[in-house]
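Novice: Next up: the structures, one after another.
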Structure I
Amino acid sequence: MNHVLNIRLKETVHVDQDRLGALYAELGEAGAEDVVCRAMEELALRLSHCSRLHGAGHWDELRKCARSLIAISDQIGMLVLARVAKDVIETLDANDSPAVSATLARMLRIGEQSLTAIWDLQDITI
């Protein structure tokens, strides 16, 4: 036991350009930017809320919050975040507390990276 393994916790995330392109084509530039900005704000709030719900052990509410993340992230092309939020729900449904903690931590990391990716893509300043 002389070796310590460091695990790299950074994953590659991307924003689905086709999904964003369709949103811009449907709503126009101003409308799409409004939707994207509101979605980003809502995602940030819900990610934080999921973390609080987990800490408080409110599994049913955590499931609902993760489900809402799927719809919002899917709408603006954050497909990796949507997939990991589904994983959180699956671990909640399996009543696997260690897996819930692990997948939730992954969802929070990917959520943060996804928000950064879309800010960079849209050249939005914080």
Structure II
Amino acid sequence: MRSRYSAYVLHEFKYIHRTYSRTHSAIPSVEDIADSANDTQWLKLNVLDTQIMSPQGQVEFRVIYKVQGVAYQLHERSDFFFEENQWGYSGGEILADSGEITQPLNGPCLCGSGKKLKRCCLRT
């Protein structure tokens, strides 16, 4: 999960494409991945839980990001399969608290740092 997040931050869309599970029914093209993420400013990854039941695994995470100056969070439970000597993303469930961040800027940051939102993940 961390390597895929880093690849999004660095715009390494070929890596993201390569790390899809081959059992995934519809692997997006490198161009589609780039189109969907190119204008995204990735701010924070917080891995909340991992479970490995080889050859399957599951990662629950929260990502904070901005698109055109608007802050969002993605809270997802992702499924991975271990195949060809690497973990591959096979899909995920987007959880209900995903979407535009509506929390007050002076409220606590969603990443759990203890700082105010405006002083942490939304700092420009």
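Please treat every number below as a calculation from the coordinates, not as lab data. None of the values given here were measured: they were computed from a predicted structure. Cβ atoms are built from the backbone, for glycine too; each structure is taken alone.
Novice: For relative contact order in percent (Cα under 8 Å, 6 or more apart), the calculated result is 19, so let me know which of I, II that is.
Specialist: II
Novice: When distance in nm of label points 7 Å out along Cα→Cβ at positions 11 and 91 is calculated, the result is 3.2; to which of the structures I, II does this value belong?
Specialist: Structure II accounts for this read-out.
Novice: Compute distance in nm of label points 7 Å out along Cα→Cβ at positions 35 and 115 for each of I, II and report the one that scores greatest.
Specialist: When distance in nm of label points 7 Å out along Cα→Cβ at positions 35 and 115 is computed for each of I, II, structure II gives the biggest number.
Novice: Taking 2.8 as the value of distance in nm of label points 7 Å out along Cα→Cβ at positions 3 and 43 derived from one of the structures shown (I, II), identify that structure.
Specialist: II
Novice: Assign the value -5000, calculated as helix-only ellipticity at 222 nm (-39500 (n - 2.57) for each DSSP H run of 4 or more, over all residues; to 500), to the correct structure from I, II.
Specialist: II
Novice: Looking at structures I, II, which one was distance in nm of label points 7 Å out along Cα→Cβ at positions 19 and 75 calculated from, given that it came out as 1.2?
Specialist: The value was obtained from structure I.
Novice: Quick check: 1.7 is what I get for distance in nm of label points 7 Å out along Cα→Cβ at positions 27 and 59, calculated from one of I, II. Which structure matches?
Specialist: Source structure for this number: II.
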